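Visitor: So, here's a batch of structures to check.
Bear in mind that the values in this text are calculations on the coordinates, not laboratory data. Since we're looking at a predicted model, the values are computed, not measured. Cβ atoms are built from the backbone, for glycine too; each structure is taken alone.
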Structure 1
């Protein structure tokens, strides 16, 4: 395979990779690979495919893997994002899985240097297996959902704390303006903990959310004492206040919404795939749960769902 010819469709990314040069990728040894995949919760139906598709040193795929790892590792604990990994189906469903496997030793070294507990490191990095399950749920075939997303885990930006995930982020302009208008002291960098609700983790009842927020209040000042995070922000379809027309006030979604000061709406594209998976284009939509019924009924009545931004003091 002519890797550079393939990458000519992504000239800026290719130029970035060529500027990096070689690097020591650290993939698991063959006899350790199965155990590593188990620790990372890689779905059983994907394990054999990952093992048999490992790039070999000296091949064009290895050239690309080394430079992808270099790009990731050079951005560990760095605020500016490196170029996102583009979708490259020609490399097979597991290429980026191997990239991340070869970068994780560097991530774990960073976690240890910051004193991050091993269980937090483990739960955070195991998200790669969950996102492989998400890909199969949405597309019905093997792969890794949104490889750019797991880049934040590997770079030490995102952490799983109980039921929720928190990322070391900066507020957008409208959110920053609203937070400052509310009298919250925000530094010049506008730092915030971005909140994410991962799939395949079960319900998110109020008690689990409260526990996650309490963990975040303790975790970030301890392990990132040089950074101040006065607020938590969230941008999600889960904050669309139209749910109040369909769901009881006691539901997990409505309880979650009441924690936030809601801000602007925005167009959203992730709701249907997240909720319905491969059935997102079914006609009629499934109505197996109260959430599916709410979404389907609203759309059938001519309504539109939106994402919404929100924030709360940490």
Structure 2
């Protein structure tokens, strides 16, 4: 068993301290990252879509079926389903302050790789331990000193407890020299959280969803990852999210989902059209400032 811990902080400690703790321990829990009102509204936004989907994976690959969980529901395309998510969460100042530090050496340029609500139902086994950056193999080969390919925010939308499937983490596994080593379950500790708390981990940290050993308790969380702009995201947002929805979002949020260029033209440009800003080619409307975003009940 490991005697390491995951530090817990309040949002008020600021992005610099949160980033330092993430690098030191591999992960940090930000208590109250979402307000109670935001959690309630987000759950309300996704309750019906969750009810409409089945447990288990849509993949035909057995390894992925096991990874996704036979008694787990995974809801993607949250930008479309939830106004709270696209207007509030994607514009949170603390979120972007952290990401700008993480990707400071890469033009502060990043986009959202994936966003899904995950509901682990009773009887689901523990997920295979993994590092989120493993889909970009070169970063594992580069070891602990590699740039941060991916960071993951895991937000508790219901309480996370050891018995209901709280995410399990191996603290400081981001510092191991051999990234082919995924440790073992005995090395993990549960990231127990209240509603609205967020576990922030680097893509180098070994973790996995826990087993839900309850009889009737569902563990619901929001997992959304951000990656370097020169890496391909998991989800093809411009093909999922309509122009009508994208038009209501801030420029910052539009960039996160691939509706705007990633690098500025002065830096060589990425994800552009005719060497110009993609949004200009698309004649894309936007809301310039978060204060102009249509307010929801949980907005603050």
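Visitor: Given a value of 15 for relative contact order in percent (Cα under 8 Å, 6 or more apart), calculated from one of 1, 2, which structure does it belong to? Present the calculation step by step, with values, prior to reporting the outcome.
Guide: Values: 1: 15; 2: 24.
Checking each candidate, the match is 1.
Visitor: Here's another thing I want to ask about it. Please state which of the structures 1, 2 yields 0.95 when Rg/Rh (Cα atoms, Kirkwood Rh) is computed from it. Provide the component values of the computation, followed by the final result.
Guide: Values: 1: 0.97; 2: 0.95.
It must be structure 2, since only it matches.
Visitor: One of 1, 2 was used to compute helix-only ellipticity at 222 nm (-39500 (n - 2.57) for each DSSP H run of 4 or more, over all residues; to 500), and the result was -7000. Which label is that?
Guide: Working: 1: -14000; 2: -7000.
The read-out was computed on structure 2.
Visitor: Check the numbers for distance in nm of label points 7 Å out along Cα→Cβ at positions 174 and 206 across 1, 2 and tell me which is largest. Each step should come with its number before you reach the end.
Guide: Values: 1: 2.9; 2: 1.6.
Once distance in nm of label points 7 Å out along Cα→Cβ at positions 174 and 206 is worked out for each structure, 1 has the highest.
Visitor: One of 1, 2 was used to calculate log10 I(q)/I(0) by the Debye sum over Cα atoms at q = 0.21 Å⁻¹, for residues 166-285 alone, giving -1.38; which? Intermediate results must be reported in sequence, preceding the final value.
Guide: On the way: 1: -1.38; 2: -1.13.
Traced to structure 1.
Visitor: Okay, moving on. Taking distance in nm of label points 7 Å out along Cα→Cβ at positions 22 and 126 as the quantity of interest, name the structure among 1, 2 where it is greatest. Please report the intermediate quantities before stating the final value.
Guide: Working: 1: 3.7; 2: 2.6.
Largest calculated value belongs to 1.
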